[in-house]
1. Here distance in nm of label points 7 Å out along Cα→Cβ at positions 30 and 182 has been calculated and equals 1.9, so which of I, II was it run on?
2. If P(r) over Cα pairs in 10 Å bins from 0, in percent computes to 7, 27, 35, 21, 8, 1, 0, which of I, II did it come from?
3. A value of 19 was computed for relative contact order in percent (Cα under 8 Å, 6 or more apart); which of I, II is the source structure?
4. If mean count of other Cβ atoms within 10 Å over residues 70-77 is computed to be 18.8, which of I, II is the source?
5. For helix-only ellipticity at 222 nm (-39500 (n - 2.57) for each DSSP H run of 4 or more, over all residues; to 500), the calculated result is -19500, so let me know which of I, II that is.
6. Of the structures labelled I, II, which one yields 1.0 when distance in nm of label points 7 Å out along Cα→Cβ at positions 198 and 246 is computed from its coordinates?
7. Ranked on mean count of other Cβ atoms within 10 Å over residues 62-69, which label among I, II comes first with the largest value?
8. Have a look at I, II and say which one yields 0.95 for FRET efficiency 1/(1 + (r/R0)^6) of positions 14 and 230 (r between Cβ atoms, R0 = 35 Å, to 0.05), as calculated.
Structure I
Amino acid sequence: MLSYPNIDPVAIALGPLKIHWYGLMYLVGIGGAWWLASHRMQRFDVHWTKDTLSDLVFWVAMGIILGGRLGYVLFYDLTAYIDNPALILRIWEGGMSFHGGFLGVMLAVWLFARKHQKSFFELMDFIAPLVPIGLGAGRIGNFINAELWGKATDVSWAMVFPTDPAQLARHPSQLYQFALEGVALFIILWLYSRKPRPTMAVSGMFALCYGIFRFIVEFVRVPDAQLGYLAFDWLTMGQVLCIPMIVGGIGLIVFAYKRQEAAQA
């Protein structure tokens, strides 16, 4: 069994002002994606300027934060937030939904595309390889917060998390998600997008791979206490939300290549 590195969730404390690692991970994710996007910007559109990219980053960041928080409220714990609406503002304590953030980003990109007269899916294909940076950073934030841990296990790399009332050795599922949703997904999308692909294919690959990776990890991750398992004593809300992503990802990839073949015929 490995020892959990008991890191203070507060990175910097200046009197009443506290800056949490969880919040800093969002800055790392957005900043890292911004930096990589600036290096790929001219390949995407030679007419784009740094101001155009900054505008896109702002819209996407708002989509992530607002969509992620509202998604968590709606999908995972609506009753608690109805009882105490002030909880919605306490983002530093966690409680962000990837699927809500994903929907928020899609809406933000759609609005941005309309404003700049760009194709929605062309923009999504441009953004998709950058997203795993934020996903990986967010999972590190979950690990530091000692939240979203896995089921009890006797594997040699199990950990006892300080937030676990039972103090059992558990799967460090946050690190599994960091490895899959962050590192592996980034490598797959970065390599896949290096060659010209039909519009929608990169977006489809993102949805497919993320959905599969998240679906797999949910088997060893403890479901949210207020929800538990939704069906069959193993199906979680995360898995339910990943099913349309997997199906949609396959559909986008197939449609993208069929449309390309039809155009070339």
Structure II
Amino acid sequence: MQQSTESNERRPVVNEQDRLEIAASFLEELETRAQHHTMADRVEDASLENAYLIQDAFIDIMTGRGEQVVAWKVALTSKAMQEFCGVDHPLSGAVFNSRVQNSPGHVVLSDHRHLGLECEIAVQLGADLDATTTHTKETVRDAVDACYPSFELIEDRDADYDQLNPFDSVSENAWNAGVVLGSPFADWQDLDLVDTPTVLEVNGEVLGSGKTGDALGHPFEAVAWLANHLNDRGRTIRAGEFVMTGSTVITYFPQVGDRVKFFVGDHGSVELACS
């Protein structure tokens, strides 16, 4: 069944205590590497509105522990994945400072239940994105400071993909488990962010490929969607923050000993070792 964040019906909103309890339960299961199961049955209405309220509670818990939101991610950037999950738009999550590393990165797979890698273009903003503006690719371009080849680490905790629902995806912070940033592209203004080939290489073997525009047609379209979405939630993308704009290559689930590289044409790459 397709869900939308917009509805004229008055729906029950999850109260603050319940949203904090659900967010704390998710965090505990994440830290103990428990297998994924739905928490949608813990609310009267498993709407995206309620899911984002729980995500906000999760962000509050993390920032209360000393974390800082330094970036945001855009999930479900392909129509196929949106249809599979029963929505007609992307979803979003926060990225915390302790989970960002520079290339060459390293990850210990036993620290996770079931870790996946997504190959993305990260877009860093040099100016706040005005909360009173309806953003487009063009308004975003004026605020861009840098673009990077990057990996997003996602933790699905062995979820049953046949039973996925958008409530869990959103309330669980869109499964972000970290980011690895390559060096910024020297001249991103001259880089074709639509048709430049992207390649995933594992242990020297090509395992996947795509194009820079495979996520919503252009990385800046993803930033614009996110800016408008966050503005509706009373949040703003701020100068210095970056946005993970969606995968351009099929998700890869690494094995111990893998050395993974993501290339954006011959303009730059990002590397990750898995132990």
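Every number in this text was worked out from the coordinates using simple rules, so none of it is lab data. The model shown is predicted, which means the values in this text are computed figures rather than measured ones. Cβ atoms are built from the backbone, for glycine too; each structure is taken alone.
1. Answer for the origin of the read-out: I.
2. The value was obtained from structure I.
3. Numbers: I: 19; II: 25.
Only structure I yields this read-out.
4. On the way: I: 18.8; II: 24.1.
Value 18.8 for mean count of other Cβ atoms within 10 Å over residues 70-77 corresponds to I out of I, II.
5. Of the options listed, only I reproduces it.
6. II
7. Values: I: 20.2; II: 12.9.
Largest calculated value belongs to I.
8. Working: I: 0.25; II: 0.95.
Derived from II, not from the others.
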